[in-house]
Each structure stands twice: as C-alpha cells, then as structure tokens.
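Participant: Read through the structures below before going on.
Each reported figure results from applying straightforward, stated rules to the coordinates on display, with no laboratory input. Just so we're clear, the structure is a prediction, and the values are computed from it rather than from any experiment. Cβ atoms are built from the backbone, for glycine too; each structure is taken alone.
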Structure 1
Amino acid sequence: MRITIEALVRADPATVWSAWTTPADIVQWNAASDDWHTTQATVDLREGGAFSSRMEARDGSAGFDFAGTYTEVVPERRLAFRMADARTVTVDFDAEPGGTRLRETFDADAGAHTIEQQRQGWQAILDRFARHAEQKADAPLHRRFAGRCNNRAWDLVDRTDRTPAEDRELLDAAHASSWHWTQVGSELQRRRADMLVCQAHAALGLGGRAALERATAMRDWFLAAAATPDWERAFAHVVHAGAALVAGDTAAHRDSWTQAASAIEAIADAEDRSIVEKTFATVPRP
C-alpha cells in the first residue's frame, strides 16, 4: 500500500529543496516529535548516491538509521529513493501561488504500526520540515528588521529629550528586535537583544520584580561567558543597576552600581569605556 502526505511550504522551491537535501538542515527538522532528534545526516545527492540520517530518542532509549539510495534526482522538482528495507519513496516539489507544495508518497511498512500511525508520523516530520524551511526563507527579513529595530532603540534609549511617542517607539523597537533575533539569531545576539529590552524598560521607569529577574538572568549569562569582552561585562552591570533601581531593590542597585563603576575602570579601550560611561551616567548613584 502507498501512503501520500503533503504540505504547503511558504517558501520558493529552491529554498525548500535546499532545506530538504542539506545535512545541516536535516538534523534540525528530521523528527516526528520533540523527544526524538537526528544526530547526524549524510547526503550524496545523485542517482545511485546514498543518504543516511541517524534518528535517536533524546533520552537514549532507542535509535535507528533512516537510510537508502537515490533513484531519481530532479533538482527542485522531484526526489525518489529506495530505503534499506526496499520500500520506495517519491517527493514532489510543485511551485504554486503562496509557496511550494511538497507531496511525499511512500510504501507502507508491514510492521507493527498501523497505516494511520505511519501517516501521522510521516506527516509530523513533514510539518516540522515546513516550519524549518519557512523560517529559513524568512531569515534574511528577520535579520534585516532585527538590525533596524535594534539600531532605532539604541538611538533612543539614552536620550533625555524623548517625546511620549518616542518612548513608545523605544519600547516597541526593543521588543521587536528581540523577537526577530529569537527567530534567527545566535545565543549572543539573543542575549544582547535581551539586554536592550532590559535597558529600555529601565530607561522608561518600567519594571518590577519580573523585570529585575530578567535583567539578573541577562547579567549572569554575560558574566559567566568566558568570551564576554570587558566593555560588555561592565555594560551588563550598568543595565542591571538600572533595572534594580526601577524595581526598588536598593541593595541590588547599590551592588550593581558599584560593580559597574569598577568594571568600567577596567575597560582597556578608551572609546569602549566612553560608550559605557554614557549609559552609566543615566543610572543614578545609590
């Protein structure tokens, strides 16, 4: 028996094909649920070429190799392969308004799983793939808007002459930048965006215990990272001091302000020190 599943992926065929056939992408989407993952993938993308994906339960309780040989390779149009157990699969990539229709047809396994269980499992993997490919297609836009929102928030955050409209713009820009970086950014980019959100809230007098806890988590991450430069260590203390002040935690404000002052003195580069001092000047002395 043959089973067919499909998904409309909101991305062009070239992006969809790349995400389907690139090992670095495969390990990010090839699992039916969060408690499974693909630890390694290899692809020899040609007729007669072999492929293999090592799929394992995250708790280490089970694992298997999803492997086979390509029998047809038509870039951005069709991929067919024979699995190690001789079952066959065809994957069609059809461009249509709104994206790429991905249609996957495979031989059912005569083993322990029912037809419906097999359909659901393969569909779950296909749906995860669609989300990954769409995120990959959107990545340039996320990076563009993350950068633009970040720059606008930095333009506003240390100003003392902001209008009420600019106060709102500062908050919106900081949060928008943070959200876009959560979609495509590295851990460092996401943490820096979080730092900006904390700074924006403190600059606007917004916060409380939850905001201080967020600022504390941000500061602790930068202090724990061995690669954090001297200026950023100092800046983390500065932002935390501002958050503590707004939260009404006088002890934390005093401690972070003192730590910031000491860290600023240790900044080797004069220009870096001047930039941090500009923000530090906006945080009242305890």
Structure 2
Amino acid sequence: MKPCAGYYSLIQYCPNSARREVVNIGLVLLSPDQHYFKSRTMNGHKRIRRFFGDLDWGRISLMRRGVEHQIGNERPTTEQEFLKFTYGFVNLIRLTPPLPIRIATDPDNILEKLFAELVVEQPREGVPTLEVVKPELGKVLEEKIAQAGLGSVIVPDVNIPIRSLHRTFHAPFGYQNGRFNLVQPVPFRAKKLDKVIDTASPLAIAGDAMYEYPDERFGELQLIVVGDFQDSAFDARAVVREMLRKYHVRFFAGHEADDLIRDIRENAKKLDPLHG
C-alpha cells in the first residue's frame, strides 16, 4: 500500500490532575486517507491497580465504556479535528494531543504495534531506553562547551525515568535555567519528510511527558533537541521545529549550536550537589 499520514493519541487514566500522575491504558489511531479511526484499550484494571491501588472499579469501567463508545461514534478526518476531539476528555480518563505517524501497512497492524510499544507493560529487566546513538554533533557540542568554560554548570550523562511511558530517557548532558534542560543531539539522516517525522515523533512524546511531570531529582524538565540534518533538508527543519514546539520541546538545528551555547552561558545555573 502507498504510505500515508496518520495520527495517534494515548488514552490515559489520571486519578488526580493536581499530582499529574497517569498510566497509559490504551490509544487511538487515525488514518484520514483510509477513513480509519479506531481505539485499543487494556482489558481489566490490572495496570491501574498496580499504580494506584484499589479504586471504584465500577465507576472506572463505566467511564472507560463511555470513552470507547464516544470514540466509536466519532469520525475526525483531519489532525485538527482529532486534536479538537481530544480536548473533550478532561476527567479521569483523558486523551493526549495527537502525534503524527507514517502509515505504510494495514492500520490495524500499526495500532497493535503502537499498543505493544506504548501501553503494554514492559519487562522490568532490559527496560527499553529512549536514547539516540550519539552522533558527531554530540562531540561538536562537547568541544564548544569545553571551549566556553561551561563545565561547571553542565550535568553529564543524565538518565530520567518517564513513568507515564515506562521508559528511561538518556541525554548526554543537561543544565538548569529555571527548568532542567536535557540536551539530545539527534541525526535526522532521512531525505523523505515522513521518515524525518518518524524520528521526531518519539522525541515529542518523551519531551511532552517530561515537561508535564517533574523529576524527583531535577524538578521541572524540558527537552532540547539539536538536529543534525541533511544539507538539503531545509523544509524538514522547519517541520520538526514546529512539531516539537507543540510538545514543549526546544529545537536547535546543527548550525544553531552557538545559540545553544550562548543560552547556557547566559542562563545556566549551578545545581545543588545533591542533584548531580
């Protein structure tokens, strides 16, 4: 089949919006070109119970059936309609803003794959880490930081547990400037825009989750992506910048590395030793 654009949203249970703690219990996938809009949810309440203990399961079952019924009766046909649809879920069960994904096979297969990756509990041993292989751009940033004498405000090799995604995010370094910023160099080597979006999507998911849920050690977080693109990918840079911006992720293209160094020099603060 011919590849086409798609969008997905996580279905989350959030018992206390003030604490901003969530557990993924399902997801929804939209493929406008294929007139496809379907959800997949966990059976039972095992995952919710594991995170939040015993609750009013009758009430939760009723709310979940209501959400599934509403999804089954809606047919958004664009990303904007899908986004507007997610705004209607603000109670204990909510939907995240949709993220793009490339649909190159049967959308039912894509739905199952996303469900397995983002919802199904991962084994505790060998938990996947959301880490991009360190590119040459990472070495360039290290050299610029050393040349600028900024080592005292840099925290190297940062690992952040993202509990809502059941993943750990690794960044080669971070710094504090109100929020703790995790800096991740990323190679965007694909020449096709849909492949570039495939690379950016998990970063948007991780960045949005980190922005919403403070870390026990570092407090409020923000992801910074420094993108290393093909020389001809000017349009892709703009698309990735705007896409990540919507999910609270700051973006610098590779040639803007000096702007990042300037931000660190002007705004970074030394952390309490307990954070190191």
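Participant: Name the one structure among 1, 2 that distance in nm of label points 7 Å out along Cα→Cβ at positions 37 and 205 of 2.2 was derived from.
Facilitator: Comparing all candidates, it corresponds to 2.
Participant: Related question: Can you spot which of 1, 2 the value -11000 was calculated from, given it is helix-only ellipticity at 222 nm (-39500 (n - 2.57) for each DSSP H run of 4 or more, over all residues; to 500)?
Facilitator: The read-out was computed on structure 2.
Participant: If you rank structures 1, 2 by relative contact order in percent (Cα under 8 Å, 6 or more apart), which sits at the top with the largest value?
Facilitator: Ranking 1, 2 on relative contact order in percent (Cα under 8 Å, 6 or more apart), first place is 2.
Participant: OK, next. Matching task: 3.6 is the computed value of distance in nm of label points 7 Å out along Cα→Cβ at positions 109 and 253. Pick the structure from 1, 2.
Facilitator: Structure 2 accounts for this read-out.
Participant: Then there is this: Name the one structure among 1, 2 that volume of the Cα convex hull per residue in Å³, for residues 77-164 alone of 216 was derived from.
Facilitator: This figure was derived from 2.
Participant: Ok, one more. Can you rank 1, 2 by distance in nm of label points 7 Å out along Cα→Cβ at positions 181 and 261 and just name the one with the largest value?
Facilitator: Max of distance in nm of label points 7 Å out along Cα→Cβ at positions 181 and 261: 1.
Participant: Quick one: semi-axes √(5λ) of the Cα gyration tensor in Å, for residues 141-244 alone came out at 20, 18, 12 when computed from one of 1, 2, so which one is it?
Facilitator: It was calculated from structure 1.
Participant: With mean projected area of the Cα convex hull in nm² derived from the coordinates and found to be 19.6, which of 1, 2 does the value describe?
Facilitator: That value comes from structure 1.
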